[in-house]
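Alright, structures below, take your time with them.
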Structure 1
Amino acid sequence: MPRDQTLDPEYTTFVRRVRHLTGIDLAGYKPEQMRRRLTALAARHGAATLPAFAELMARDPAALQAFKNFFTINVSEFLRDPARWEDLARVVLPRLHEEGGRRPLRVWSAGCAHGAEPYSLAMLLEELAPGQPHRILATDIDEAVLARAMRGSGYQEAELRHVDAARRARFFTRAPDGTYAVTPALRARVTFQQHDLLTGVPGHGWDLIVCRNVVIYFTETAKRTLYLRLAEALRPGGVLFVGGTEVVTAARELGFVPLLTSFYQKVGLRCAGAA
């Protein structure tokens, strides 16, 4: 039977120390999974216990950054799960744009990692309504990851495997070393901000919130709290886009109706109903 973190003084001490050092609250994450992953990380840095690893992080910036990198899920791939992005491009975005009177859309990419997700959104929005000043906010808890995302460069061929030749030609440049960078025009479409999903939301009235493959290590309580906050952050009829294997449990209780696979619409006056 999994141990509750409150019964494990070592893990409890680590959680408290990490909160003080980084502002990250591990209490919202599944303790058994996090304990196993972090114990292995601590061992690789020569720390025999989690409290010892916390002390190492307090005095060694490299260890602290290693924790942040390991703690966050930084999968970087443009148009990941192509069928879902096709649904977004062909169904969801046109519907949201039409409902809003063709005004610029407000989109939040929550847990944006190295930037592939928000730049994918920027590509689709530019194709939908060329030149419109849509607002795309991309957030992540890891400042080092955000720094790379803001540069919009250094992407490997594998990260663009779902990007066709026409989009590569329009939205990317290729460096002499074979890596790719988004064009300055596309990069300018996205605003980046450091943010911890477990602490709240960066504004309200969003047309679309993309929160994919972020909650894998969250406790069920933390997931429910997050989805409630995301529902509140969306405008009536706004849409939540989740990961391909993720399901919003008790979606209707949280204020959502299923729209398409991986898409949930906020119940409200402008809600189009379930599909």
Structure 2
Amino acid sequence: MPGPRKLDPASSPRALLGAELRHRREAAGLSQSELGAPLFLSGSFIGQLESGVRRMQMDQAEKFDEMLGVDGFFVRNCEALKKSKYPEHFAEAAEAEARAEAIREYAPQLIPGLLQTEGYARAVFRAYQPTAVESTIDELVTTRLERAQLLTDPTVPMLWVVLDEAVLRRRVGGPDVMAEALRHIAGLIRQHRIVVQVLPFTEGAHAALTGSLKLMAFSDAPPLAYLQGLGTGQLQDDPATVRQCELTYDLVTASAISPTASLALIESVAEDYDHEAQRF
């Protein structure tokens, strides 16, 4: 694994905490495993904190202050991490996503957030919150589209997505919204910015029937897996769990059609939606 990435402590509270934790740990002559042991944290987890991949929790900050003798530094700065624009169950995953070198994702029901258009995202959030005021929906949509700015970098992160065919067929927002959303994905594929495969209905049972899956790889930290349910999410760093998730993803990709065939299907379905929209 490459050496630790140089963090700019001024870039974010998480970077400040990570850089200071590494500095204080090394000054104390402790390994990552030695620092983590009293908190029942693995050395790899400490490495993820130091590289800014994982979010420091308040109980961890309190223990680090005590062990490293820094008079409340970590507790004070940990407070800033609570101010996230993302839902609590997704905040840490979103922040890790922003530092990932490669992302692999299986989406069973919806277009992944990084690939959503404004119209599609608006329809999703309105369905989730049917009585919300429009300004609340606007804020949610803006935050989701800001995440997609990751893809303005031409090379990082490498994004490889498997879409269940249900994602293409479910009329989120109506035919015009779906046509635009699928053309957006097709455009990113044709720009060689993302890799997409479709898992067809004809495949029947497959390895990821239980839900969505996201895998994130980093240049300076061990990989993570993110498993999401209704209003819940779990970021997994246990090596055995991550390996099992990677195997599941490999099995799903083996069941999916090729990227070339997937692009043809996506564009064909988008054209069908275009024709449907023109009839009304």
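Tabulated data
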{"read-out": "Among 1, 2, which structure scores highest (criterion: relative contact order in percent (Cα under 8 Å, 6 or more apart))", "value": "2"}
{"read-out": "Among 1, 2, structure where Cα extents along the principal axes in Å, for residues 78-141 alone as derived comes to 33, 24, 17", "value": "1"}
{"read-out": "Highest-scoring label, criterion being mean count of other Cβ atoms within 10 Å over residues 46-53, among 1, 2", "value": "2"}
{"read-out": "Identity of the structure behind -15500 (criterion: helix-only ellipticity at 222 nm (-39500 (n - 2.57) for each DSSP H run of 4 or more, over all residues; to 500), calculated), options 1, 2", "value": "2"}
{"read-out": "Winner on percent of Cα pairs over 11 Å apart, for residues 62-101 alone once structures 1, 2 are ranked, highest first", "value": "1"}
{"read-out": "With distance in nm of label points 7 Å out along Cα→Cβ at positions 110 and 214 derived as 1.1, matching label from 1, 2", "value": "2"}
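Here, each number is a calculation from the coordinates, and none is a lab measurement. Given the structure is predicted, the values throughout are model-derived calculations rather than measurements. Cβ atoms are built from the backbone, for glycine too; each structure is taken alone.
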